[in-house]
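In the part that follows, the structures are each spelled out as structure tokens.
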Structure P
Amino acid sequence: MIDGIPFERDPFRLPASELPKLHLVTNHIPAPTVADVYGTTMAELRRVDIAARIKPGDRIALTAGSRGVANIATILRATADYVKSAGGSPVVLPTMGSHGGATAEGQVEMIRFLGVTEESVGCPILATMETVQLGTTAAGIPVYLDRNAAECDGIIVVARVKQHTDFDADIESGLHKMMVIGLGKHVGAIAAHRGSFRQPFKELVVEAGSVVLHNTVAPVIGGVASVENAFDQTAIIEAVRPEDFVEREKALLAEAKRLIGKIPFAQLDVLVVNESGKNVSGNGMDTNVTARVMSIWGTGPSTPKIRRIILRGLTEATHGNATGIGQADFVLKRMLPQIDWLPTYMNLLTGLGPEYARLPMVAQHDLQALCWAVHTAGAYPANTARLMWIQNTMELGHFFVSEALAEEARRDPNLEVDPNPISIPFDESLHANPLAAG
């Protein structure tokens, strides 16, 4: 256990009264939503007539990833019911690379925690880490397919389309990445990430995805793509014919980028994040929000400029995977027992991103972390710090800002600022969470 600096001997400690007061902010950014997820999914599948590609008795694989996709169980249930109505026999496959500790049992548990069970989706769930090789890209990078998928008569790729955390392109995270990394399982994920040293990943994921898309072992017969708004709600559901994957994923990604939640300030002294996790972002904290891309080959946004980040804990759904902890400057001592280093290391070694597992400085409690962050951000006096406090990088509907940011927030027509500031609500152990208190 890391002991750090005892607070009573900490030369950088400040009285809580010297820290900034906070204002609650409500974000009213426009956020379209799908009112009837089940009905919309069914209607979309009918619109593109996926049933025409299903013969009576066909076993059809449906993909279920490890991310916290809004309404994923409902989308899968509707897709499974549609396959049944067409005379097919659906099965759901945990579709991920190294997540869940790169074990079949761990991956079943990952999707179970996201609400995906045989009862919720109405069909069997089959899990394996075994694969078959489908072929290679032009650069010789092998492309793999989940063995259970290979034994099916067809595949429907179910995926959320969104920005990737380490590169910018026309196609990032979505249908293609699900085919390459998800259906490729751990061996496929390793091959793809290794291959990115020979071929830019943004090109590789499209080319390798094409190998899966056009395979004759278990043909891809369609896709169901979802896009989420700034508040982690389903904004778009679209069924896609396999021949339209490239064109439609590009269009859906453009919409996802338009709808994504962002920090509405160009510069912060301190960002406090209550939790990170793989269900929030592939990097725990979405680098499209924090602008802290650490990958040696990654690219990302140049703003906001955040001087210091405090990370307070992990989501329960991440199952100890602390990927992205390296983005933070400070973490809390009580967070350390939450971390399971095995899935963390497995994930980041597979993705060639050990930078994201670097351990930040460890504070005894929130007060110490805030004192250190304000001090090292150069905010003097402390109550002038430009501080923002969020739940996680996916939940930006409500957050707190310091008085130094409140006036700027009032000028944003999408932001509603509570006029009554509060002191940071420290408890007896000197921990605080204004989002829980408010």
Structure Q
Amino acid sequence: MKTNKSNPYCDILEASLPRLLSALNTEPASRVIGSADRLYWAWGAKDFPNADFQRGAWPLAVAVELGLLSRDDTAPLVEKMLAFWTRIQHRDGTFDQWFPEEHSVGTAAFTLADVCATLKLFPEFKPLLRTSALQAARAVSQLGETHGYISNHRAGMALALLRTAEIYGEDGYRDFAHRLLEEILRHQSQEGWFLEYTGADPGYETLALSYLSGCVEIEEIREVREAAERSLEFLAALQHSDGTLGGDYGARGTEIVFPAGIEWFWRRGDLSSAGTLASGIRTALTERKLITPLDCDDSNFFALLSNYAAAALVTAQNPESHRKVIPSDSSGGDSSFRHFSDAGLVVIRSESGLTTISTRKNGLLRSECGEEVFHDAGYLASTGGVAAASCLEDPANETKIAESTIVIEGGFHVVPLETPTPVHHILLRFLFFT
């Protein structure tokens, strides 16, 4: 696909529409009309729908706004998707994503954020969604998330609550959103990154920035803007020479880039560091080096397409930024050595390219040599069906950095290789239903 440099996100959105539309059940006689989970409604391979797929209503709404689809033809589809979202909601306001009776608060937040965004473009559906939206907001504010500290999840929850308050005038949710944002900022490292479980993860950092940009769009919160600027500067230091971001060296090992927040902070937030990142991302898109909605599986398709739709919209609405993009040093130039000790990352720039080393993962590295990229994940030992690797996070290791030498002393950790069995699923379902 040839990418339009002025708005590559719009091109990707348009190219993704056939897949999105084919996922949607439009059979008038079906009891589950409006579902976007084909494994559920078409193949019958599941006995419950993935509620996260209903986020597809937002890309459809953006496609109408950008003139890619007819409003008259698309409005009934958006309505069906929103209506199905209300029908699969649990009484406590939560939804299921991976398992029946899962009652996921995160899914309630992420879908609610996109539902509310859709209502800004299709306000005629506000009455239809009011009860379910407020129930979801109540679940997000009361139940919370306890299985780990994930900044992008907390930011998504804050955005969902702010949008609910904006649309339905429930100021209590705005207050709770502010508490969530204050909590996220308390967990932000002095190095600029937001906490993802145990450390910094550039891929999910871009998703957190996307949610935070939505919050700042609703309310100008100086502390959040300043935190975002520190985050953007951290990401700019890690951006690869080809414009990509992330990889095995991150805490969660992701290399999917969610561009909407970066584009917003450049085009609407006037942060030049965001412009540097956006320029690199656009180059990577042009050269097909980024994972986009056109490349990912169904589980990531709707979330990533939602983000690309937001990036397409903010780019179309703000085609020019008066802020000049600061040239990035990611393509070479003067050599530099940076050690982000809290993140456990060493970043070395030289004429040959960028080298990123994870000290937390015992020296796992990504190194560029011109057009070539070298990956070294350390050592793997396997015996008797048990595998151990040196590249898993090792909080007990010791790192010594002196001049041009890095010495890391760490150990091996068992690699979890077990896959689910029918017995596992039976036990899980029993636990969920009890």
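In this comparison of P, Q, the computed figure 26.8 for mean count of other Cβ atoms within 10 Å over residues 50-57 is attributed to Q. Comparing P, Q, where is FRET efficiency 1/(1 + (r/R0)^6) of positions 74 and 106 (r between Cβ atoms, R0 = 25 Å, to 0.05) highest? By FRET efficiency 1/(1 + (r/R0)^6) of positions 74 and 106 (r between Cβ atoms, R0 = 25 Å, to 0.05), the leading structure of P, Q is P.
When relative contact order in percent (Cα under 8 Å, 6 or more apart) is computed for each of P, Q, which one produces 20? Only one of P, Q returns 20 for relative contact order in percent (Cα under 8 Å, 6 or more apart), namely P.
Each of P, Q could give helix-only ellipticity at 222 nm (-39500 (n - 2.57) for each DSSP H run of 4 or more, over all residues; to 500), but the derived value -15500 comes from Q.
All of the numbers you see were taken from the coordinates with simple rules; none came from a lab. The structure presented is a predicted model; accordingly, all values stated were derived computationally and were not measured. Cβ atoms are built from the backbone, for glycine too; each structure is taken alone.
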